[in-house]
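Given below, in the form of structure tokens, are the structures.
What follows draws every value from the coordinates through simple rules; no lab data is involved. From a predicted model like this one, the values you see are computed outputs, not experimental measurements. Cβ atoms are built from the backbone, for glycine too; each structure is taken alone.
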Structure P
Amino acid sequence: MAGDFTEELTVTVSAEMERELRACVGTGEYGSTSEAVRDALRLWKRKREEHAETLADIRARIRRSLDDP
């Protein structure tokens, strides 16, 4: 995407999350903790988008119901 850039962030996670991140890197599932976090953020973004679509669908159904005498 145009305008994309990389920014280093510092994020504090629980000890359990840290263990899980390090474990998935240790098993080779991910090449680095950053890669695992990026994947988690992509999934989070997709879930938020799906939630927004669901809400829009519900609102549209409510609107149609209210408009139907």
Structure Q
Amino acid sequence: MASAADLVYDRGVAGTSLDEVLAASRTSKSQLYHYFADKDGLVRAVIAEQLNYWNSKHGEADLPEYLRC
């Protein structure tokens, strides 16, 4: 997740491929697809993890209304 989050932050979703995530995280395709059906699933998980991190540090009240869970 950390590798995917870093790549998406640096390159954006469109600029990040699953192959790049696999290389950066040193995982296999079978491991990735065990947890995520596709790139969209991985990106959703990255976003959810980042929101959880933000909430733990800043609280949900600091988020814009449309991002609150």
**Asked** Where is mean count of other Cβ atoms within 10 Å over residues 8-15 largest, in which of P, Q?
**Response** Q
**Request:** Using helix-only ellipticity at 222 nm (-39500 (n - 2.57) for each DSSP H run of 4 or more, over all residues; to 500) as the calculated read-out, with -24000 as its value, let me know the right label among P, Q.
**Result:** P
**Complete:** Note: Cα Rg over 2.2 N^0.38 Å at 1.74, derived from one of structures P, Q, originates from structure P
